[in-house]
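*Asks:* Before anything else, here is the set of structures, which you'll find just below.
Where a number appears in this text, it was derived from the coordinates with a stated rule and is not lab data. Model, not experiment: these values are computed from the prediction. Cβ atoms are built from the backbone, for glycine too; each structure is taken alone.
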Structure P
Amino acid sequence: MNELQLLPRPRHTNWARSTFTDASAMPDHEQGYSLTIVDGDVTMMARTDVGRFYARQTLDQLRQLTDGKLPDVQIRDWPDFANRGVMLDISRDKVPTMETLYDLIDMLATWKINQFQLYTEHTFAYEGHEAAWKNASPMTAAQIRDLDAYCQARFIDLVPNQNSFGHLRRWLVLDEYKHLAEAPDGCETIWGWFDEPFTLDPTAPGSLELLRDWYDQLLPNFSSAYFNVGFDETVDLGKDRSKALADEIGVGRLYLNFLHKVHAEVSARGRTMQFWGDIIINHPELVPELPKDAIAMEWGYEANHPFDEHGALFAQSGIPYYVCAGTSSWNSIAGRTKNALANLLNAAENGLKHGAIGFLNTDWGDNGHWQPLPASYIPYVYGAAVSWCLDSNREIDVAQAASQWAFADPSGTMGAIAYEMGAVSDHIEIAEFTFNNAALFVFAETYTWTGKLVKDMLDKIPPARLAAQLKAAHDAAEQLEQRIDTVTMARPDADLIKQEYRWAAVMLRHLALRGLWRLEEVAPDVLEAQAADLLTEYKAVWHGRNRPGGYTDSVARMEKMMAAYHKPQAKS
């Protein structure tokens, strides 16, 4: 018979010539299973409960695909990566409601995802540290315990995640913690001048004491054996309070020494430490000195990230590691479809090549977390597919798969809209403006660096050509917006998804018009007229899935962007 289109589409034998009638037919893998259907009779075999759970997911997919008329089929199935995860950023303004998290866990479980992380900086309700999280609507200990139990019931490991070195601005700007900052008044970094603290001072005794307090409060709420301590992008390390020591021993050694101290704290609490690998990879001579039971999380979010080179170094050094690609939905509004799929494929191919023990699909919220959650469904689907079985799913029709299994629209319409919405920015031609963001998003000018990118774009692309590209992007978004009303989804949040994608389409159009405004081809009145509706709709879609904390910070970026349209007399 013809191959079945499943997600993830499992390995299979030529079932016209094979039969499985005993346990020896089962894969020798803890998560493996066999599934046989003959004349409507179903036989499922697995060595473990998780294998049986995955067999049931595949059977349910078959029933949906065939309207319950099960075909004769024989499947032997097991994963390429034993650990297949998704990480959701809850520290860039958006903290999802519990209902949102439960719904997401349910969906991921049907795709055989077995790890989930909530990226945390300041959004856990640590007792005695209320100043850091009071306006963030944080996760509480009780909520984490409830979510952990929910995940366990679906064979998903909820891995604790607390950044413990860099990315601690929300803490270090406060008077209570500023004395622990590496650069309390800011400093020059590879990203330009920082006017606020960012990284802990590893030489301050209080830094480790703070981490101990966090870990003692956070970790007992999780059943996982793992703990992701972050440690990425410590861009101001060795620039101020630890400069003398960094000058003496080197900034790489300074970083590694603190990593060993934190590793000891994590090990003392019975966990295996995960840490982001971006800093240590810049000091390859130190990689062999990493703790051999710590897991390096090798991350990179562009299609051409050197997963091959970096994976080879970790593997040769005897360091277990994950490949960590991303959804590419942050800094985009509606995603960067082509980059996301190429990035995820690159991670899977090279992770398998060098023996990575896990695959983590990361979903960030940089610059206000403007993108709605469904903008990540296309890459969620593809990441689940290629981490389960790369060979079967490398060239899967991901738009159709996402439509079927994420949007509950078997017609394929919603998946196609989501896929194409993530390609609207591709009308802008120059790749140098799309590192870690979609080309249209740079016109939001939410930060100094995006403002510089706009200037560079205006300088490097002939005005007439850039105007034509912006008009094409605007028209593509408008056409997609018109198609949304034709969609039918069998999901309880179908109306919210449509609302989210309508807002995304209008926002993409707005950003294209901003580009034309910068070219002096559109009057500011046109943008100002659209701005109020965009802000009203943004509030509605935000509160459809997320807690109130963080909304004020997120929308303030949008309001700042839109303030540029105001006529002088309207500023008051």
Structure Q
Amino acid sequence: MKPDQLEKYSSAMTLSDMEIFVFPELMYSLVLANIMSPVIWEWRELDCFKKLEGKGSFKRLMRLKQFIIDEYDFNLDLETWGLTSKTDEIKRFESFISPGDIAKSNALFGYEGDKYYFDVDIRKHFGLDKFDGDVIPYWKTETVEAMNAFRRKGGYERAAGECVSLAGLYAAAAFVVCQIPLEDIYMILTPLHSQNFIDLEDGVLTNNRRIVTKTMWFNGTAISNKAQRALRNENVTIVAHSSGCVHCLYKDATIDRKAYEHFAGRLAKYLRTDLTLAVFASFLRSNRHYQEYFQMCRDCHGHPQFLKAEVLFHYEHGSNFRVADNTFDKLLAEVSEEEFVGYELPGRIRCDRLDKFLAEQRPDLTTREGKSAFRSFVEPAIPDAERFINQLADFLYTEPRLPSVDKNYLRTNPIRIPVDYTRGQVIDYLQSIRQGNITADLAFYAYRDVQTCDWTPFITAALERNPVSIEMTGSMSIDQVHKWLESMGDDSIYDGSRLAQPDEVANYKTGDGIEKAFLLANVIRHRHPDQSIEISIDNADITLLADGPHCFKSQKNLTKKVGMRSGKSVVISD
């Protein structure tokens, strides 16, 4: 492979945040790798999904959400995959993208987002404040196998993954388990987050382990407010789709233009809503400091009774019923009679009158006229009504900061996989289009299928981007490293002829003999860069030669000879 090609293909083996940012095709390659995995197809046979056969995709998606919540943790440990440096990463990618562009768009290289992120100290939340110098974490994305293998790692009782891993998992499972067409799934990456937009009903966003419907987006709860952070406050760097992808910095785009424009329109519609009393109640739920300017009114035997809005929201907090929806009367019934008064509370807006105003005037807060009409209604009671109206408008309308539609759209072959394909048919189809679709080709590298792939990218990644195994063995001699590997489990986290990288073996304390041999090679190469290393793979027998033989056993049924010379020279033969 040429150097530029090797960088891309070896990146499919490690899938770091930077690698996906520079090579955006990798994001969808991970989805395809997960779709090829037997793991997600096995979910279809679980009782919780079998009983939903014949049900609609939305109902199955709701069940998938609960399954992922039950089975997976959100992993925020940025050091799971070790550390690298800004200097090394910038040098590695300088021929692809400028350091300045990286810093403006990537969370590990100085990006902070807008003022919102300074206010909530988002870098501290993610643990990035520890990496203000040259040292930064490898922020890597896991395959479904690596996510599941977290159960083997100390401190974890369930599978786990960070946001990009969960987005890749959700996209694959939405197709395999929920049978949602790939054409209806759009991946959205921002500098600090990754999620999917599923073009189903009014639209659904996946957000880490959860999903957010349009109704949920506007319900004003703390969970929904957190789910909004990325699209409200960050630029979208990449949109990935079965037809291709679009990147904020690259002029060329491979995504189908009509598909991208359709997505942009559907997302924009999802992020906007009309102003009704129920939506206004959600705004007050999210902005509690405005509740003191409103009051609720009810009829009691022909006489009006009044209640402070903040009191009713307090009751709502511990109730199954909600303000201003179809359970409103049941919520009022839970309120103690002592909370009501028989006179209109001075200086507060009556919500029944607000409801009438909204129904008759239907103010559009995106227009000057709409804001002026609403200001006239609320100004007598609310100080700084202009600020109040602007905050309400921001709640109602979010403008996503997508990559420009003005791109050079390249003609590419889209990935078209019918939802009724079997796993075998999916793999055969992707094999058949590898020559003409680089995303499909890269998917087999992300899938770690060395049987059908050039081994060079796997070896390059194993020897250059696996710092955890280096750190864990730092105090051991080479012989002690060998004994440590022998003491581990012998099963690979990947089935068949697929191979784990050294840091996966180190983190999960298990690996096939081939995988252990490459971990040992990584340690030797780090300590003695000029030393020649040879790995002989002869079905069950694995021998690593470097100042003496180191032997392992394999169940992968592979044959290969790998010679690693000084520098980065690698010789591979069958």
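*Asks:* A value of 4.6 was computed for distance in nm of label points 7 Å out along Cα→Cβ at positions 195 and 419; which of P, Q is the source structure?
*Replies:* Working: P: 4.6; Q: 2.3.
Working through the options, I get structure P.
*Asks:* Let me ask another. As an exercise: mean count of other Cβ atoms within 10 Å over residues 163-170, calculated from one structure in P, Q, equals 26.8. Which structure is it? Before the final figure, lay out each step's value.
*Replies:* Working: P: 22.2; Q: 26.8.
Matching structure: Q.
*Asks:* Work out the source of 2.3 here, i.e. which of P, Q gives that when distance in nm of label points 7 Å out along Cα→Cβ at positions 443 and 515 is computed.
*Replies:* Numbers: P: 0.6; Q: 2.3.
For distance in nm of label points 7 Å out along Cα→Cβ at positions 443 and 515, the value 2.3 is produced by structure Q.
*Asks:* Upon calculation of distance in nm of label points 7 Å out along Cα→Cβ at positions 147 and 539 from the atomic coordinates, which of the structures P, Q produces 2.7? Can you show the working numbers first?
*Replies:* Numbers: P: 2.7; Q: 3.7.
Computing distance in nm of label points 7 Å out along Cα→Cβ at positions 147 and 539 on every structure in P, Q gives 2.7 only for P.
*Asks:* Comparing Kirkwood radius over Cα pairs in Å across P, Q, which structure shows the greatest value? Numbers along the way, then the final one.
*Replies:* On the way: P: 24.9; Q: 26.3.
Checked P, Q; max of Kirkwood radius over Cα pairs in Å sits with Q.
*Asks:* Something else about it: The value 54, 44, 36 for Cα extents along the principal axes in Å, for residues 211-466 alone was derived from one model only; which of P, Q is it?
*Replies:* P
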